[in-house]
Structure P
C-alpha cells in the first residue's frame, strides 16, 4: 500500500501574488527529490518503519554536491545514531540534538588536514546491530553533529557544531556568515515519522512489537503439529528383548527379506500406535493465524487474492481499498512527515539557491533561483511599512501506482463515455452528475465537457448565421 501511494507534493501560496512562484516550486520539488533518489529512500524508510517503529529523514545542505556548488541532500537516518532530550514528543522541542556517525580515521585526517595530530580511540557509545559479519571499529572514530537552538531578538536560531572527541571541527557561532543561524528556518533538519505513536518519545513501535506474541504461539503450535506429524509418519515398534527378529535388517528399509530365528510370534514385534492430534490444537493454531492476519491487516484481498468470481478491476480495487483501512492512517502519517520534508527543502531553496540552476521537469527544462522567495519591502503611499516573505503550504497527494487502480480509472472513463457524458447536448446533465462525484482527474473531465459544449455552441451559432 505504501508503494502504491507514494506522495507527490503540491505547493500552494498564502497570497495571490505568490502563485507563479508556487507553480514553479511545484515543478521544482519533484526534480529535487528525484535527484536525491527519494523513491528508494521512501521504500527503504518504510521497511525500517515497519520493523523498528519509526522512519527518520534528514534534509541537509551538502556543500560538496554539484561539483562544490552545493545542493540539497535528503537521506534516511538510523535512529540508533540520533540522540535527543528524553521525555519529549517532538524533537523540535529538544534543547539539543546529536547525530553521531563513525568515520574512518584516515578519512578524518584527510578531510581535516592539520586538525588532528591524533584521532580519538575506539568508538564505544553507538549501539550496533547484531550481524553475521565481524565488525572492527578500532580504526574508526565518532564524529558528532550537534544541533542546538538559541533565542535572539525573539527568534529561534539554529546553530551547528561538529566535533570529534574534544576537538571542535566546525562551529556556526564562530562563522560570520551564520549570524542568523546555520539554517535560516531555525528547525532541526530531521523529521521522524512514527508508526504506532507512544507518549513521551518522538518514536513509535513497529509491527514486530505488535505481532511478536501471536507469532511466538504460532511457532510453538506449528512445532507441536509438525513433531506429531513426524511421529505418525515414521512408525516405531516394540521388540521383545529375546525376540527372534534381526533388528538391523528390520530397520533397514532397503532389505526385502528379514531373517528370523525360530518361530515368529505376535508378541515378538508390535507397532507403537501414535494417537491422532487433538482437534483443539489445530483450532488454536488457526485462531492464532487469523488473529495475526487481523492484527497486521494482511488479509487475502490486500494481497490481491479474490474469491467468489470477483474479476472486474473496479471490484478488485474496491475490495483492496476496503481491506486497507489499517494502512491508511500509517500512510497519512507519512504524508504529514513528507510535507515537513518538503517544507524544509523549500526553506533551503530560499536560503541557498542564490544563483540560477537548471532542472529537468515534467514537459521540458526550467531555470530557477530564489529571487521571488526572498523577503521584500512592503510600502504604502511611498512609505515602507515592513517586509513580506512569501509563505507556502505543501499539500501531498497520492500517486496511485497500483495496476488495479489504473484499470479501475480506465474502466470509469469508458463508463462515462458509454453513458454519453461527453456529448455536447448532455453537458448540463453530465456536469450536474459530476458535481456529486469524487474521483481522481474529475477537474480534467469537467474541463473537457465544458470545452466540448462551448465548441458545439459556437458551431451551432455559425450554422444559424
Structure Q
C-alpha cells in the first residue's frame, strides 16, 4: 500500500512537470490519466489528515516521560505508605489504572456534558484539549521538581569549592582546630558537619589542623593526646577524612549525590585492631534474615564500596554477632555510612547519614499523573478514532500508520533533547517540554480551524461484510499493484 501511495504521488508530480496542461484544482489531479478519480480523491482526503499529524509528535514526547523523567523524579521522593514501600517504577502503574477509570467516565459523563454546552464537542477540539492538558501536567511536574530541589536534593560539590567531612571511628570525642574553619568537635562514632572550602582551577586545597585526642588517649584508644598536620580537599569533589587510632591520616572520595535508582546505599567504615579476624557488617530483619552484608578487613583499614539495599526499611545493624543499633531506617534516596571500631574488646558503631533520604512523598506526583492521563484519553483515544473515521476505505491502514509514526517521532524528540542536555537542572527541562507542548498545540489548534470533516458514505463502511470472493483483494491499491 505504501509503495503504491508513493508511486501514485510520483506519477502526479511527474505529469505536472512534464505536461503543459491547464491549471488543476489539486496537483494530484495530474494523475487522472492513469488512476481513477475515486482513488485520487481518497488520497487527497488522506493528505489533509496526515498534514494535521505533523505537530502531534510533541505530545508523545511528553507522554513517554512517564517511564523516564517522571520515574527519575520519583527516585527523589519518599514512597512509604504505612508498612508498605512504594518503589519509583511501581508508580507507573497509576497511568493504566486511571485510563481504565477515565475512559467510561469521559464517554458517559464528560463528553455528553460538553456536547450539551457545545464546547470540546468535535474530535479535533478534544485533541487540542488533550494537548493543553499534557502541557499543564508538565507545569505541575515542574512545580513538584522545585519542591524536591528545596527539600530533598543534597548540596553537591561544585566548581570553585571542595567539600570535606571528617569521620570519627572511635568511641570518644575529638576536637580539631582547622585554619580558616575554626574549631569543630566530632562526637564518638559520628562525623563532622560538611566543610565548604575554596578550591579553584582543579587545585587541591591544603588546610592545617591541630587535633585534641585527650579523651581517646585517656581510654587507651590512641598513642598520643594531640596531633597536627594537613587535610586536603579537591575542587568539585567530596573528600571524607577518617580518624582512627592511627590519627587523622586516611581519606577517600565520597559519594554525596542521590542514588541513581533511588534505592538506599550503605558502606562500612569500621576500624579493626591489628590481630583481629575479619568481620562482617550485617543488616538484619527482626526475624534475623539477612538483607545486606559487607566484609570488613582487619589487614588494612579502608572504606567498603557502596552496597545497594534492595528492600528499603528498618533493620538491625550487627558486626558479626554484636548488635550495634536497632531499628535503623534505610530510606529511599539516602546514602549511609556505618562508622565504628573494634579496639581492645570494645565494639562501637553507628549509622551516619551522608546524604539525607527523600522527604517529599510520591503522592504529590498524583496530580500530574491524573492530568496527563486525562490528556491521553482526550488525545490518544480520540486521535485513533479520528484517523480511522476520516480515512476512506483504501487509506485506513495508511492513516493508522501515520498516527503510529507520530509516536515514533515523539520518541525521537526525547532522544534529541536528552542528547543535547540543554540544562543542568531537571526542572528547566520539564518546563521546556511544557512550553513546547503549549506552543505546538496552539499551532495545531489554528490548523484545525481550516479542516473540513469528511463524511464516509455508508457503502464504504468497513464494518460491513466482505464477500467471500473478495476477501484478500478488496483494497483498490492492491488491485492496482497487481496490474
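Since every read-out is calculated from the coordinates, none of them should be taken as a lab result. Note that the coordinates shown come from a computational prediction; the quantities given were computed from them, not determined experimentally. Cβ atoms are built from the backbone, for glycine too; each structure is taken alone.
Observations on the model:
- Label whose coordinates, when distance in nm of label points 7 Å out along Cα→Cβ at positions 55 and 95 is calculated, return 2.3 (choices P, Q): Q
- Test item: relative contact order in percent (Cα under 8 Å, 6 or more apart) calculated as 22, pick one of P, Q: Q
- Origin of the value 13.4, where Kirkwood radius over Cα pairs in Å, for residues 183-254 alone was derived from one of P, Q: Q
- Given 19, 35, 24, 16, 6, 0 for P(r) over Cα pairs in 20 Å bins from 0, in percent, calculated: source structure among P, Q: Q
- Between structures P, Q, the greatest calculated value of Kirkwood radius over Cα pairs in Å, for residues 295-446 alone is seen in Q.
- FRET efficiency 1/(1 + (r/R0)^6) of positions 287 and 375 (r between Cβ atoms, R0 = 41 Å, to 0.05) - structure with the largest value, from P, Q: Q
- For FRET efficiency 1/(1 + (r/R0)^6) of positions 127 and 215 (r between Cβ atoms, R0 = 35 Å, to 0.05) computed as 0.00, the structure of P, Q it came from: Q
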